[in-house]
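Read through the structures below before going on.
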Structure I
Amino acid sequence: MKFDDVNLQIIKHLQDGRKSYKIIADELSITENTVRARVNKLVDEGVLNISGLIDPERIPGHQTAIIGVKINNMRLVEKGEEFSNLRGVISVAVVTGRYDLIVQVLLNEEFSLLEFYTDEVTKIENVQDVETFIVYKGYNIKVPYKL
C-alpha cells in the first residue's frame, strides 16, 4: 500500500474517531470521497483501526498492568500470538532486553491479576518467568475495553 502524507494527515484528524469525513476533507482541501476511500483502504490494509478507547483510571475498579514475560524457548512470535488471545490482554509486543514479551492487561473487580495468572497465563506453555508492573497513574493511556 502506498502510504503518503495525506494518509498520515487523515489519521491525525481521526485521533478522536468522531471527526466527519467532510470536515477532514475541507481541512485538507480534498474531496470527502477521497477521505472515505483512503480511510477504507487504511482499515482494509490493517494500518488504521477506528475504535472507542477508555481511560481505565476513570472507570471505578479498573486498572492496567504491564507484564514482562520470559519464555523458555525462542518461539517468541508464536507465544506473543497466544498471549494476545488471552482475556484482558490489550497488547503484546516481542521486545529486546531482559523480557521476551511485554503484555498490557486490563483488569477490573471481576477479573483480577490473580485470575489473569491462574485462569489465563496457565494456558500457555513454556512461560519461564513473569514480572508485573501495576499502573498506579498513567498519562495518555487509552485502551480498548477487552474484558
Structure II
Amino acid sequence: MNENLELLEYIYECAEMGMKSCEKLLKLLKEKDNKIKKLLESNLKEYENFYKESEKLIKKNKINPKPIGIFASLIANITMQIEVSKDNSDSKIADLLIRGMTMGVLDIHKRLDHFEGEVDKNIHKLASSLLKFQEESIQAFKAYL
C-alpha cells in the first residue's frame, strides 16, 4: 500500500473516530452537569479540523478513503454507552478518553516512525499535528482523573 495513502487514511479514520466519540459523549452527558463537557467540545472542534484537513488532502491526492468499520464504530458506541451509564463522572469520562487517545498516540508514533522520510511533507505535518494534539489532550484530561 502506498505510504501516503496509508497514513492519510489513518489520520482521516482517527479524526472521524474522535469526532464520533466526542459527539456521542456530549450527547450522553447532555442533561448532566459535567465540568469536562467544555474540554470535550473543544476536542470535537479540533477533531473536526483534522477531519476537514485530511479530507482536503484525500481529495487532492484522489483517494477514496474507507469509512470507519461499522463493527468498530458500533463496539465503541456500545462500550461508551455502557461505561457512561454505570459511571458518568468526569473522572470516568477522562479515563475513557485517555485510554482511547493513548492507543491513537501509539499507532501514529509507529506509523510516523515506519514512514519516516517516505511520505509527503504535508501528510507528515498533519500526522505530527494530530499526534501533538492527542498528547496535549491526554494531559488536559488527566486533570479530571
Structure III
Amino acid sequence: MTSFVLNGATVRAEVPEGTSLLHALRGPLGLSGPRYGCGDEQCGSCMVLVDGVPAYACTLGTEAVAGKQVVTAEGLGSMAAPHPLQAAMLAEQAGQCGWCLSGILVSASALLARNADPSEDEIRLALDPHLCRCGSHNRVIRAVQRAAREMRA
C-alpha cells in the first residue's frame, strides 16, 4: 500500500509492489485521464505531474510517489471551473481523438507554472515527449499560447 496526495486529496493505493502508477490511477483509484499508450515512455499519454514535474506514469512504480503530490488532468480544473489550458484547448479545437490531451495538459501546465510567457520554441520543447497521431500539434501550440496570455491577464 502506498499513500500519496492525488489531485489535492490523500489517497492510498492498495496495489502489489511494482505496480505502475498508471495502473493504480486507472484501476483502484478510478481515474481515466492518464492513458496507456505505449508503456515505454515514448508517447506521453500517461504523463502526470509528480511534485510539479512531468513524469511517465506507465513506467513509474507506485511506491516511487509515496508521500508526494501527483496531479492528473482531472486535478487541473473542473467542468464548472476549467483550468485556462482546458478552456483554451476547447476554444482552439485542439483535440481530435483526445487520447494524448491529458498528458499534454499536465506537461503544458508545468511549463506555464515555471514560465508565464513561453516562446513557441519553449512550448514545442516542453511538449516534445508527446505523440499526437491526429496531427493537431499546431492547434495545441495555439491553445498553450492562448492559455498563457489569459493566465497573465
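Quick note: the coordinates plus some simple rules give every number you see, no bench work behind them. Keep in mind that this is a model prediction, so the values were computed, not measured. Cβ atoms are built from the backbone, for glycine too; each structure is taken alone.
Matching task: 48 is the computed value of percent of Cα pairs over 15 Å apart, for residues 58-113 alone. Pick the structure from I, II, III.
The structure behind it is I.
Mean count of other Cβ atoms within 10 Å over residues 42-49 computed as 12.1: which structure among I, II, III?
The structure behind it is I.
Consider the structures I, II, III: one of them gives 2.4 for distance in nm of label points 7 Å out along Cα→Cβ at positions 2 and 18 as calculated from the coordinates. Say which.
II
If helix-only ellipticity at 222 nm (-39500 (n - 2.57) for each DSSP H run of 4 or more, over all residues; to 500) is computed to be -27500, which of I, II, III is the source? It would help to have the intermediate numbers written out before the result.
On the way: I: -7500; II: -27500; III: -10000.
Here the read-out was taken from II.
Looking at structures I, II, III, which one was Cα extents along the principal axes in Å calculated from, given that it came out as 53, 38, 23?
The value was obtained from structure I.
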